[in-house]
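Take a look at these structures.
Please treat every number below as a calculation from the coordinates, not as lab data. Only a predicted model underlies this, so the values are computations on that prediction, with no experimental measurement involved. Cβ atoms are built from the backbone, for glycine too; each structure is taken alone.
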Structure I
Amino acid sequence: MLSLKGAGKRFGPRVLFLEADWLIRANEKTALVGANGTGKSSLMKVLAGLEPLDYGAMEQTRGMSIGYLPQEGLALSGRSIFEECLTVFDDLRSMEGEMERLAAQLAELDHSSPEYESVAARFSLLQERFTTLDGYALDAQVGSVLTGLGFTKDDWSRRTEEFSGGWQMRIALAKLLLARPNLLLLDEPTNHLDLEARNWLENYLKTYPFGYILISHDRYFLDVTVDRTVEIWNKRLTIFHGNYTKYVSQKDERRAQLLAAYKNQRDQIEHLESFINRFRAQATKAKQVQSRIKELEKIERIEIPEEEPVIHFKFPQPPPSGRTVVEADGLSKSYGEKRVLENVRFTIERGDRIALVGVNGAGKSTLIKLLTGVEQPTSGTVKLGHNVVSEYFAQDQYKVLDPEARMLDDIGRAALKVPESELRSLLGCFLFSGDDVFKKLGVLSGGERNRFALARILVSPSNFLLLDEPTNHLDMRAKDVLLDAIDAFSGTVIFVSHDRYFIDRLATRVLEVENGTVIAYEGGYEDYVRKKEQLAAGTAEQASTDERVSQPSRSQGWGNAKSDSSSTSSVAIVIEGGPDDTTKKRRLNPIKQKQMEDRCAFLEEEVPRIEASLAHTEQQLGVYVSAEETQRLTDLAVDLRKQLDSLTSEWEELMLQLEGA
């Protein structure tokens, strides 16, 4: 469909890639990966026809359509969102207009005239094409895509210029998806999408009828949407079959092979050079020496590029808090007549890693602000536990930074005990290298300042971190540093993120903010999704059962006065025991039963885990380190025994209820 032959691209004096051969076939789903600055976005622009190659050639099939979404910079104006999306179908709409004109002519022409026959033939041809191209469902297509990308029906009539840059990019993405080009080029399409919109885009791309190439820092998104990975590395393009995870597993093998080839080549070169140096002065060996020199000159030297250093940053551990970190009771928040949260109750305990999920505007950021005290509740209370010190990272955290401070000086004041070399390594991980660390914060972009603000939190964390979109503006390397740092963190974390991989790796509980309520789910994001699907299936099943119970069958008379009342359905009531047992028991609600079964399954996994933790703690108590450590381990053992007793009792009670049902 499209091919590169011996392709090369420069950026000023620097070569991005050379001798690239790449055949892009129809229907291939490809991820384009590589370190920052290797030329991924430049290659996408070349494929889109926006930039020329410096070397080689690009060929494409005649009539092929290509759609390109840049990272940012698009701005639309002059129409409503819905009308803007309909411009994708201008040809179909013109066809529809012509059909309407032809239909009006047919109504006026004599049916027996030759002109009528000609107009009718044209109308029939257009109608067949219009139907084949699904022209009668244009509005439905636009509505489906806009809804999937997070636009409400009220948004459809708003003008595009009313929306911010991130939402402008969503509109541009909607137009590309509706246009369905033969090759879709998406450069960081998930940057401006929330979790629900990402999930929708994943499903959309899985059924996309043509090929696409993606650049993304979202591992999960790449894993579920691509079947081929192309890496720009060492100024070359290398093609891997499989998704991102498979690519990572093959990368070490490829480097090991390259290192082995490099070592063999060095041995060969040293052997040739040794022969040349040894016999250069002997006339009898002149022919052999010249032969070795020519052989040496023909060798294409293998280069081993420097690997990006792997940063393992471990920030200082904060003082421990009490077991209960936060208690929210009757928490409500309103903005004028709009109620965001109403009568919310939940508890956060020490060590929790809680992901806040919910659609845009549900109140996730509002809830975090209430927990930090940035905003006050309309009613109810938020109570912090003993020795809890919170640290809040906002989406616009950069606004509180001192614009006149130099980056390295500012982070150094926040981490007096961390060596400067470690601070520079950490800043390099967050894409600040070399002399960048001496820049004043005021000259950085909003995204750069947010990255710096997050790095600043890592060097001096409190024992309760509240992070609102910490993964925005981070590449995979920086996300890995953040994940590893939080994983080793002994405090409590509550966060909002749209990165599935980040949530899956980190979350131990999920709080769903929906319709003014907060519902807690034990386990990670995958557990949350599975339980939501089970609940949805249970709700549908219960609704179907309720409908069958509420509507008598035809054999029951449908209102016949002579129908036997004893024939009433027994679905709602179950009679337990033998003839002498007159006790009647109502059947468990299927949704409630499923919740109980899920809770039992969780407890059956959690109890052994706590037992293992208790055994490990008791083992540590057998080795004296200090009085403070002994007291800490003793308190921990007491807490673990209480948890174990509580969970065991809960499991026994649930099993009795389920067996009784």
Structure II
Amino acid sequence: MKKLTFLLFGLFVLNACKEPPTINHNLTNAENTISVHVNVNANNQPFYQVYYNNTMVLDSSALGIIREDANFYDNLKITAISEPKLITDTYSLFHGKQKDITYTAQQYTVHLENETGEQLEIDFNLSEDGVAFQYHFPETSTDIKHITEEKTSYNFTKNSRAWLQPMSKAKTGWSNTNPSYEEHYKMNIPVSESSPIGEGWVYPALFNSNAIWTLISETGLDNTYCGTRLKYNPQSEALQVTFPQKEEIFPNGALNPESKLPWSTPWRIITMGNLNTITESTLGTDLAKPAINTDTSFIKGGLASWSWVLLKDDFITYETTKRFIDYSASMHWPYCLIDVDWDTKIGDEKIKELATYAQSKDVKLLVWYNSSGSWNTTPYTPKSKLLTKDSRAHEFKKLNDLGVAGVKIDFFGGDGQSMIAYYHDILQDAAKHNLLVNFHGCTLPRGWQRTYPNLMTMEAIMGEEFVTFVQDNADAQPSHCAMLPFTRNVFDPMDFTPMVLDTIPNIKRVTTPAFELALPVLFTSGVQHIAEIPEGMKKQPEFVISYLQDIPTLWDASKFVSGYPGKDVVMARKKGKNWFVVGINGEAETKTLNLDLSFIEASNGLLITDGPDGLEQQQIDLNTNKTLNITVKPYGGFTLKF
């Protein structure tokens, strides 16, 4: 009996001395299609792995933050991982590929502690279409904390391929206006390939690994963080999140992130699945901050006429603007944009006359501004009028008095925290004056159109104006345009300023008219600035003009039909009872596209394609299976409306 008692006591002591049960580090979405494994390695550095349908997408990838005052990368321990919490959010947008959106995700919070006992939390949201995570410092401080490095990385498997846009070198380009996300994409390259410019790659970044498509970006970027980009780290053999170049700041402002505590970083978002998943995802706005301005009565999207893109500086005149107001009115477009130097070439008094005239035609004026102070050498005006809160208030009130509806603001200086804060300040002040905003020569929006509904669009792309500059850009346009629905324009509005149906001065356009006609629907933008001028539009058939008088910028739904990045793409977008289906061919060969249109209830539609002598229209009757074969010319396209 004594022996049995001793044995039982020994077993009790042995069990009491065991380590506590291992924390379950496997996080999954509700559909059990996406899983994330989180742990620390032998050096107690946190990492994660991502799987899609049990196939690895990301191998061990780093997590962590280095602050000036604390290390949240080395010698960390996981103290707890929360049970999954259901996150549900419903919101509406004022423009873009989908009006009403519902987001659901399983949220896990990973609690970590560094060797001095300071806390770091990482929230992981696992939704049907991807993974998002952000860092959070839960403690409180009255002093400013500074982040010197973010360790986040994306370790794709060795056979992965990438479609990436290089980050430009700061203070290069015309009048030192780089960086502004205006480079051609490198397509189907190894993940380890170095950027040709040497400054890494911008978001969104597209990858294919084991037949799984992945799109990486960031969202929820507020004024306490800098914009980031990706750069291949040969030591870790992974793409790492990196901070801007030292020149990318507002004068005397912060470059890297700094804030008091508590403090949350932007969301890192990883969308994954097939190309339908990528192109239809709303993850970039799902995790953006909700709208902060309450008065949205002045916000209306639509198309705009714009003289500068084809006619350039000499045609910023009173007479030209009046002609373009008439052009907008005849096309039922709500806006007309007046570009550079309007303050000196037209003047406030005449602008007010033009605004009154435009109002009589049910058209509103948008005017251009130069954002810059000393960070570049651009000569265009109005310049340096928006640098302070007081000067913005003065300028925006003047625009209210003149009857102007919105501003196009150009030539920003990069992604440093102080420059990001400048964007936020402008958007907030513009909203107070009921002004719409379009940023050019700028960064990626990163979901800001949800936070600031008055943000209608942003450039951040090598758009139509670059086609007008040199023939090389015109030659690259077809594949470039066929790339954008899979990357730049997935989450955020893009002011490509599309569509030239006639001619471009001094440039041989390689795209067909049907290719060009497809772009205002293929690309999404709150205000879609149309490059074609009145003289070119007058040459078009009546059915083309009628089609262009009814192009929405706020869609009820969008659906990917077919395509491959840089080669071709077909997208369908719905507004009310109407479906618009458009496609472009980015390659120099004739293609027959087999389209499954079973999601469209109607059977009758109008098809516009390239004929032997220009654009042609024909009636389409879908067969019983609702499939349709459309032949497109090299660098051609089509539009189809049901």
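Identify the structure, out of I, II, from whose coordinates semi-axes √(5λ) of the Cα gyration tensor in Å was calculated to give 51, 45, 27.
Label of the originating structure: I.
So distance in nm of label points 7 Å out along Cα→Cβ at positions 416 and 456, computed for just one structure, reads 3.1; which one of I, II is that?
Only one of I, II returns 3.1 for distance in nm of label points 7 Å out along Cα→Cβ at positions 416 and 456, namely II.
Given a computed value of 4.2 for distance in nm of label points 7 Å out along Cα→Cβ at positions 256 and 472, which structure among I, II does it belong to?
I
Out of I, II, which structure matches 1.3 when distance in nm of label points 7 Å out along Cα→Cβ at positions 488 and 504 is calculated?
Here the read-out was taken from II.
If semi-axes √(5λ) of the Cα gyration tensor in Å, for residues 344-463 alone is computed to be 23, 16, 14, which of I, II is the source?
II
From which structure (I, II) was helix-only ellipticity at 222 nm (-39500 (n - 2.57) for each DSSP H run of 4 or more, over all residues; to 500) calculated, if the value obtained is -6000?
Traced to structure II.
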